[in-house]
Structures are given as C-alpha cells and as structure tokens.
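Just so it is clear, none of the values below were taken in a lab; they were calculated from the coordinates. All values derive from a computational prediction rather than experimental measurement. Cβ atoms are built from the backbone, for glycine too; each structure is taken alone.
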Structure P
Amino acid sequence: MAEVALYGGAFDPPHNGHVAVAAAAKERYEVPLLVLVSEAPGHKDVHLPAATRLELARAAFPDDTVRLDPYPRTIDLLRGEAFDDPLFVIGADEFCDFLDWKEPDAVLELAHLAVATRPGFPRERLDAVLGRLDRPERVEFFDIDPNPAASRAARALASRGESLAGVVPPAVARLISEQALYRGD
C-alpha cells in the first residue's frame, strides 16, 4: 500500500468537512497525510492568496505536513514529484467530475484514488465514472460521516461577520476573524 496519502485542494477556507475526510483517510489507510494547498488551482478561482490559505490549512491540519502545491493540475503534481505510488484522497463529489480532470487515466497510473463517500451518496454516479476508467481497480471507496460544511458557506458567513462555529475548525475561525478575511467578498 501507499507510503503517503495526498490530500489537495484550494482550502479557501479549509472547513470541518475537509478535516473529517482527512481524519477518516488517515484512520482507514494508516499512512501519513500530506496536505497540499493548491497555489493556483487550474479548475477554480480562489478568494485569498496562497500564503494565507496555507496558513489556514496549517491551522486546520496541525498534526499533518501541509505545504503549497505549485502545480495547477493533479497530473502535473504526480509527474513533477517523486511520490512512490501514493494514495490521492478526494471526495465523492470530486470523483464524479474525475473524467473532466486533465488526463484522469494517467493520474491512475501514478496514484491510487481513495474516494470518501457519505451515506446516501448515489452509488450509480460513482459506478458511471468507474465504468469509463482504464484502471478502475486503482480506485477505492471509504465511508465518512456526513458533514454539511462547505467553503462557500464559510466565506458567506465570514463576509457578514457571523460565527463560523461548527463550519471550520476553531483555529481557522480565529484566524479568519483576527485577519478579517473574506470581508470583501
């Protein structure tokens, strides 16, 4: 099995759902987690500079290694770094869009996917993606408890100066409040 699990994202901001996926992956696979904050995501706009999102991610994942990911796409990361058949952790919603990623089959040549699924997630959506992959055996699903937290909701609350309790980890909420982050959104 893999020597490391990679967990990437914009983390704009990191929320309790991100933390729950990371914790479940570490428990399930018993490997160290490397949290990768996408410096300039190729698939979405970000609201905060990479250095600030890195600071927030370090607050959210204090027991893990957290660093910037300079690559805009997952395949570029996997080709550019010397990982030995890593586990790449994603959520079920992201997996449903996996066929739209840059070179999804090449991603599966260089990494196993660990897909976090929650109760009630439609299995047929996952199977539809699996059925179109060259290496579906390199995808594994693991269960997580449902968590409604979302970065968009956290940004909306922060923009209004409302409490982020239960949405983001306390250390992240503290940094967002102290630095008045997302207030211009």
Structure Q
Amino acid sequence: MKVTAGELPEVLMLDPRVFGDDRGFFLESYNQRVFREAAGIDANFVQDNHSRSARNVLRGLHYQLKQAQGKLIRVVAGEVFDVAVDLRRSSPRYGRWMGQRLSADNKRTLWIPAGFAHGFLALAESTEVLYKTTDYYAPEHERCVLWNDPDIAIDWPLTGAPLVSEKDSRGVALKLAETFP
C-alpha cells in the first residue's frame, strides 16, 4: 500500500496493491496490520456504512462532536469528489479543506481522522461509497457545516445545482458551528 499525505497532512490517501489480469483484479480493501504499518494509525473500526448516490448528490459536511469518528472511505461503483474540513480550533489549518477524487477505477481509499467534517459529491450516474468508522453513529451528536459556506469556499466540481438533503441544507456556517478544541 502506498500512503500519501494530503494538503491537510492528517488526511491520508491510500493506494492499494492491485493484482489484475484478463479475468479482473484482486486487492485487499483493508488489512489492519498493513494499515497500521503503512499509515502509522492503529484504528479500531466498529461500523461499516454503504451509501448509493445519483449524480450531483452532495452529502455533508458531517461530523460528530461526541463519539467523533475517523473514517476510511472508498468507492466501489462510480466516482465522488470527497472532502475533508479541519474543525480542530487548535489546528493551524482550522477551517481549511481538501478534496480528492475517489472512484471504482482508481481504487484509492481516504483516511479522514476524527476532528474533521466529511462530505462528498457524486460524479457518476450511480455511485456507491463504503466507509469504516472508528465510533458508532450517534445522531444526537451529529453536526453539519454548510456545504457552500463562503468562509470555507470548497471548490466543488458541480455541473449544476447539487441535490442536497433537507438536513444538510440546514447546516450551519463554520463561524457558528460547534467544533473541536
């Protein structure tokens, strides 16, 4: 596995070893020992999530204040523009974001640690995202920062108006959001 730090150095891009031939391919989507050795992270994943989204569906920017979740994200069908936003007030990168294309073709995985908001924009007609989390989903602790907050200024690769849930459209601006110390 090749590990590369992103523009936010705590967010890691993981490129697996892919073994392919005329029959198809094989890869290890997750191996705890390899993840710990290659990325230097000893995470305990407790929940796997799977979502399907149509083109232009925008999900996020989500995070949990309590039971904060680290996320290991990959796409098994289609493509997304995946975004992490640093919400740690003590960080010199507080409020900064990074985006990365994840797709079934590039087979890249993204590690987003606790303390970051997460969201994505589906770029294909049908996109399926799988992600592991380091803590359980707790709706009472979930928060949402506005996907289009001008203070964050994410450069989403939109091809029209995004499809956003009612819950996500009620997200708050970063300057009003409850964030991490």
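Out of P, Q, which one gives 26 for relative contact order in percent (Cα under 8 Å, 6 or more apart) as computed from the coordinates? Checking each candidate, the match is P.
Computing helix-only ellipticity at 222 nm (-39500 (n - 2.57) for each DSSP H run of 4 or more, over all residues; to 500) across structures P, Q gives -1500 for structure Q. Using mean count of other Cβ atoms within 10 Å over residues 56-63, single out the structure from P, Q with the greatest value. When mean count of other Cβ atoms within 10 Å over residues 56-63 is calculated for P, Q, structure Q comes out on top.
The value 15.9 for mean count of other Cβ atoms within 10 Å over residues 24-31 was derived from one model only; which of P, Q is it? Mind showing how you got there, number by number?
Details: P: 15.9; Q: 11.4.
Derived from P, not from the others.
State the single structure among P, Q that was used to calculate mean count of other Cβ atoms within 10 Å over residues 32-39, giving 14.1. Working shown, then result.
On the way: P: 21.1; Q: 14.1.
The correct label is Q.
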